[in-house]
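Multiple structures are listed underneath, in structure tokens.
Quick note: the coordinates plus some simple rules give every number you see, no bench work behind them. Keep in mind it's a predicted model, so treat the numbers as computed, not measured.
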Structure 1
Amino acid sequence: MSRMGSKKTRRARRQFSEEFKAGAVRLVIEKDRAVGTVAREMDLTPSALSGWVERARAERTKGKSGLMLAEREELARLRKENRILAEERDILKKATAFFAKQSR
């Protein structure tokens, strides 16, 4: 069954300050409240809040329960570097094939 005329629109991407995120995470971790409840009260998506909580727990446990901030930043930097190197390799492969054809 399709709903005629009622089309769900995506919520515009919002940005939150670190203080706001920390406050929401504090409610979940320190006050032992459910992610869904806090998310509803603060007009957040549960997935966003749970991601913040997961990262905060990783920081608090020094990486035992997930990647710490420094590790996430390093991972992002390495993935970008890897992507650039792969592009450079592909360009060199194409150039090698081109010049190999030309010399025949």
Structure 2
Amino acid sequence: MPLTKDNVREIVQIQLEGLKRLLAEKEMSLYVSKDAFDHIAEVGYDPFFGARPVKRVIQKQVLNELSKALLSGTIDKASRIVMDVFDGKIVFRKPIMAEEEV
């Protein structure tokens, strides 16, 4: 039975919660914007291949880009990290809105 879009959204939620836990162990916190969440769920949706596309999107667009942003100093691991989407691409930045600071 193929996955539904709701199934994929649940998988994205589980994967991102795992990422947040890993970051918390390193004393970092992550805020995921609704747009970023929706982007991952949309790009990772493929009813025929199950959860594999979601994991690939998270590996390539989230983990790889987060590593680059941390190594380049674009984001500071001591402050809250915001994951957002800009021009169809996952980006990491510092909080600019009050809700992102919570």
Structure 3
Amino acid sequence: MSKIIFTIQYELKPEKKEEYLVVIKELKNLLKAEGLESYSVYEVKGKPGHFQEIYSFATEEAFEAFDDNQNERVNILIGKLNDLTVDNTTKYSTLSEISGN
């Protein structure tokens, strides 16, 4: 069973940073799911307004089940985040850990 890292990168609308920080704080408190080992948000160094969310899952199964396990408030907050970002700047990556065997 491979660990999965899922990342989302985007650029924030400059006037929305304060609202963004409030949404992210609440989201971090709500995002708890079986198999979700960690959820972190980073601002890209040297690029103000560019952020990256990093989700770490224990297994591929936990990653696949993640969307199904979200409550209504999490879905609302994720929708708000979409409204705060610059159009066409969102990029997603899914990384699967390579086994050493």
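For which of 1, 2, 3 does helix-only ellipticity at 222 nm (-39500 (n - 2.57) for each DSSP H run of 4 or more, over all residues; to 500), calculated from the coordinates, equal -14500? Answer for the origin of the read-out: 2. For relative contact order in percent (Cα under 8 Å, 6 or more apart), the calculated result is 29, so let me know which of 1, 2, 3 that is. Here the read-out was taken from 2. Match the computed value 12, 25, 21, 16, 14, 8, 3, 0 of P(r) over Cα pairs in 10 Å bins from 0, in percent to one of the structures 1, 2, 3, and report its label. It was calculated from structure 1.
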